[in-house]
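Following are the structures in question.
Laboratory data are not the source of any read-out in this text; all were calculated from the coordinates shown. This one's a predicted model, so the numbers in the text were calculated from it and none came from an experiment. Cβ atoms are built from the backbone, for glycine too; each structure is taken alone.
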Structure P
Amino acid sequence: MTNHRPVSRRDFMQSGAVMLAGVALGAKTHVPTAPDPRKTRSYNENMDYRRLGRTGLMISVVSIGGHWKRIPFKPGSEDFKKNRRDVINACLDSGINYIDACCEPEVAVYAEAVKGRREEVYMGFDWTLARGPSVAGSLDKLKQGMDDGLRQSGLEYVDLWRLTMMEQTTKNSEREIENVMAALEWGKKTGKARFTGISTHHRPWIAEAVARYPQIEVVVTPYSAGSKEKPVGSMFQALRKHDVGMIGIKPFASGNLFASRGTPDSDSKAEDDQRARMALRYVLCCNVLSAAIPGLITVDQVKNAAAAVKERREFETAEASHYQDLTAQMWNNLPANYQWLHDWRWV
């Protein structure tokens, strides 16, 4: 893309008013004017950027998740570390400017990978997961997790402290939730975190939580290749109302969209690359989504994801039919440990 992109493309990107072959996403709401994306970190004219809710950060619409499933190297090995450095450098060079690292090993490897380029990237951070009482039950342990993470990773601060909470079937106790919110408030007041939020797969709780807790400036939660906004009663209504940024995980349903189930450089690489681009085009039609964060594990995957941004969002009729077939297969082939993702067909 260049600065001379057709106005219809830009208008479509901003409104996100069409999914697949022209299905409306929902009622329009007022959104504050976004800052100039050219002033964001690692700006690249070939990348698109969206405002991350009321944080005001402009992050790349395709960013990178912290997981590294199916990397053919042992975590911690020199080959593994080189892979992560190469991928992160390719991301920054492509204009991808947000990394979401959600546990101690991820934070450590990505903090090392961005050395020398830290101010070119926004980092999401969670050192100790707050899914249960062993951590979330203690405000002191939540604070210690932040302090330990900064010290051991060598980071001076994080752009987004997004504590990982209970997932799809249960939610944290009220006491644990209050501890998490107190910790997030502390992290921001001390300057250790610029902005704060949560990660959870517990969709019914999200709308309630963002209305109740101003500490939730960002939500990191699933939005997959086959997800759609509910016409009535969508979680998105609360996100719009409270101007909460949303970062979407599982755009490829943990690799279940692909013929190879996500194995890099497989015999089906060309087909899988096309499926990945189609999925990213699809999810980016969602006007609440600030960014999708696939787990990119090769430089080629980074280039392919960046290429998806340059393709038109709308599907032509034949593409829409093909994509519906692909996502139907994806839903039918989800393994037992990912059956919960069916709850994210309608968001």
Structure Q
Amino acid sequence: MHRSVIGDSGAVSLYAVPEPPSATVPISLVKAFLAGADARPETIRRYLDEAGVAQALLSEPGARVTEEQFSTLYQALAIALDDEMPGFFSRPLRSGTLKFLCLSLLDARNLETALHRFSQFFHIVLDDFRIESRRVGPVAQLALHPNAAFHRIGPLGHELMLKLAHGVGSWLIGQNIPLLQVDLACPRPPHALDHRYFFSGPVAFDCAGSLIRFSAAYLDLPIRQSKRNLGKFLARAPGDWIFGSFSEQLVSHRVRQYLAAQLPDLPTIEQAAASLHCSVRTLCRRLAGEDTSFQALKDELRRDIAIQRLTETDETLAKIAGDIGFDDPSAFHRAFRHWTGSTPGTYRRRA
């Protein structure tokens, strides 16, 4: 895979990097989904067991789960509650709703027509909000307008509907749609920094309305999917539409890709800046503009890889520690506890 980089001089260069490890999911998102479920402890425990998530993680604010664990939990809740947006709206989206939504979009002339149908579909099935899709010069905008006289939509409901529209739209045209802007009409949540991996563009909170903006050129692209591809898309739900793909627009994504390609070596910020064809000062400024830092990205990457390996493999702690740049397993143990609030062993338990 090749990535383009724009340096201080404006010159564009190409370098090859592997797809970086996926980001993990904050436990606050897991708890938000569980909030709409049967609250009996034995029921919650069954959902967590199906997803392979240790129940002890619910009490740790810094805990994380993998995307696969979260998707498994989502699917278990959707089936148990017969609601494909489990508990987030005034009425359930019964099993098959997303399938019929996508089927109604496949013969659209282009993405603009498909997004208009998307808006009409939810106008028919839910009273909680209205979705407006429009073109404003070179920019396309899709906005969520809650119904003030009806059921109040929580912050995650805003995010999920915008994510669904963006994810389905990207799938329909066969490519990720880079977002120019994401506005959310809700307070900044504790897991705000994770939105770098939920949306492929800059996110702002406490806005007047919830919307996404992207280049209007995408509205003219034809639909490239068919019924035979729909089953795979739905089977991977919600992974293909909740979790944003890595974006060229975000410097933090490019730094994470670079760091992932260098492991188990841990490059300095000077080396990272040189690889991205910019100065250290420029790199620090751009990362600060995305509410992060070089050290934070390094720690997030190593944390996410460790969680995935602890959850999905039987590799020893020494092996995992060495692969992410720790010579001493005890140092890895201390760092992991600092990152997550739990020991590595907690992530090896399945109940």
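Figure out for me which of the structures P, Q the number 17.9 belongs to, where mean count of other Cβ atoms within 10 Å over residues 57-64 was derived from the coordinates. Mind dumping the intermediate values first?
Numbers: P: 26.4; Q: 17.9.
Computed on structure Q.
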Looking at structures P, Q, which one was P(r) over Cα pairs in 10 Å bins from 0, in percent calculated from, given that it came out as 5, 26, 36, 25, 6, 0? P
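Mean count of other Cβ atoms within 10 Å over residues 73-80 was computed and gave 11.6; which structure, P, Q, did it come from? Walk me through the numbers on the way to the answer.
Working: P: 11.6; Q: 19.6.
That value comes from structure P.
Kindly point out which one of P, Q the value -11500 was derived from, the read-out being helix-only ellipticity at 222 nm (-39500 (n - 2.57) for each DSSP H run of 4 or more, over all residues; to 500).
Numbers: P: -11500; Q: -14000.
Structure P accounts for this read-out.
When mean count of other Cβ atoms within 10 Å over residues 41-48 is calculated for each of the structures P, Q, which structure yields the highest value?
Details: P: 17.9; Q: 14.2.
Top value of mean count of other Cβ atoms within 10 Å over residues 41-48, among P, Q, belongs to structure P.
Which of P, Q yields 24, 57, 18, 1 for P(r) over Cα pairs in 10 Å bins from 0, in percent, for residues 257-312 alone, as computed?
Working: P: 24, 57, 18, 1; Q: 22, 51, 21, 5.
The correct label is P.
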Distance in nm of label points 7 Å out along Cα→Cβ at positions 161 and 265 derived as 4.1 - corresponding label from P, Q: P
